[in-house]
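Asks: Input: structures, listed below.
We did not get these values from a lab; they are worked out from the coordinates using the rules stated. This structure is a prediction, so every number in the text was calculated from the model and none was measured. Cβ atoms are built from the backbone, for glycine too; each structure is taken alone.
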Structure I
Amino acid sequence: MEDKKEKNITSNRKAFHNYFIERKIEAGIVLLGTEVKALRNGKGNLVDAYATIKDNEAWMVNAHIGFYDHGNINNHEPLRRRKLLLKRSEIKKLNNKINQKGYSLIPLRLYFTNGKVKVEIGLARGKKSYDKRETIKQKDLQRDLDRSVK
């Protein structure tokens, strides 16, 4: 078994609060050189990002990758759409799921694996406000239990 060395760049913690994550998928991403260098400096943000499927291709939209400090006039656009690298069969499965009511694709985290940038995408179903309150209540109870055990 090969040794995968992962280094987390950024994660979308808000997604776990707003959605039920039913499935996680690892995807490659098409980036420019200055985007990779900016990510190595920790300038990535996935807060309002989402993924969509258009013309049998997966795209990540609204993911903010800041400017590279030492970039020149050819520096990248921070909020541009970025193509995700997935197998055709995987794209078809995801497209069938997101066409159902209430499902969407949310980028959960960006990370380096063996020098390559990967995106973890979650097949997500939106939470209602009472679901969010229930989740917060469960976390508080678990925290109190952990404190009493200590």
Structure II
Amino acid sequence: MKLHDLHTSPSKKRRRLLGRGDGSGSGGTSGKGHKGQKARSGVTIRPFFEGGQIPFFRRLPKRGFNNPSRKEFHIINIAQLEEAFAAGDVVDETILHKKGLIAKSQKGLKILANGELTKALTIKADKFSASAKSKIEAAGGKCEQV
């Protein structure tokens, strides 16, 4: 016997015969119960359909407003930059992702002023808080808006 001689054996499970009399165990209504929508042929009931009752998601109150054009940012504090980088380093989104400080996504980058900065860093970000910008420049660094 070789590999090309091998093949799967055909299925031995018998097909369930429906509507072949009461003695067969699945005669009469053919396993579909009595009447109703699901007993008819070609029935498709969409997911979460509650039989005409007001659906759950329509019963819940809708509140607020979700702005579709809202821009989200990864937040980094200057205390995190103090720990992760040496003096003179250039900091941008790709380097922060490589160091594991932010996740890779379509969000922008915003630098906040929590903590102290003693090293001169060149930071490239989408936004800076005013106090973060002043702390970075006081330490001898540069803030470049991308």
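Asks: I have 16 for relative contact order in percent (Cα under 8 Å, 6 or more apart), calculated from one of the structures I, II. Which structure is it?
Replies: Checking each candidate, the match is II.
Asks: Of structures I, II, which gives 14.1 when mean count of other Cβ atoms within 10 Å over residues 16-23 is computed from the coordinates?
Replies: I
Asks: Looking at FRET efficiency 1/(1 + (r/R0)^6) of positions 8 and 40 (r between Cβ atoms, R0 = 35 Å, to 0.05), point out which structure of I, II has the largest value.
Replies: Structure I gives the largest value of FRET efficiency 1/(1 + (r/R0)^6) of positions 8 and 40 (r between Cβ atoms, R0 = 35 Å, to 0.05) among I, II.
Asks: Now a separate question. Among the shown structures I, II, from which was the value -4500 of helix-only ellipticity at 222 nm (-39500 (n - 2.57) for each DSSP H run of 4 or more, over all residues; to 500) calculated?
Replies: II
Asks: Quick check on the output: 4.0 is distance in nm of label points 7 Å out along Cα→Cβ at positions 24 and 48, derived from one of I, II. Which one produced it?
Replies: II
Asks: Name the one structure among I, II that FRET efficiency 1/(1 + (r/R0)^6) of positions 32 and 80 (r between Cβ atoms, R0 = 25 Å, to 0.05) of 0.00 was derived from.
Replies: Only structure II yields this read-out.
Asks: Related question: Here Kirkwood radius over Cα pairs in Å, for residues 56-119 alone has been calculated and equals 14.4, so which of I, II was it run on?
Replies: The correct label is II.
Asks: Out of I, II, choose the structure whose coordinates give semi-axes √(5λ) of the Cα gyration tensor in Å equal to 67, 29, 10 when calculated.
Replies: II
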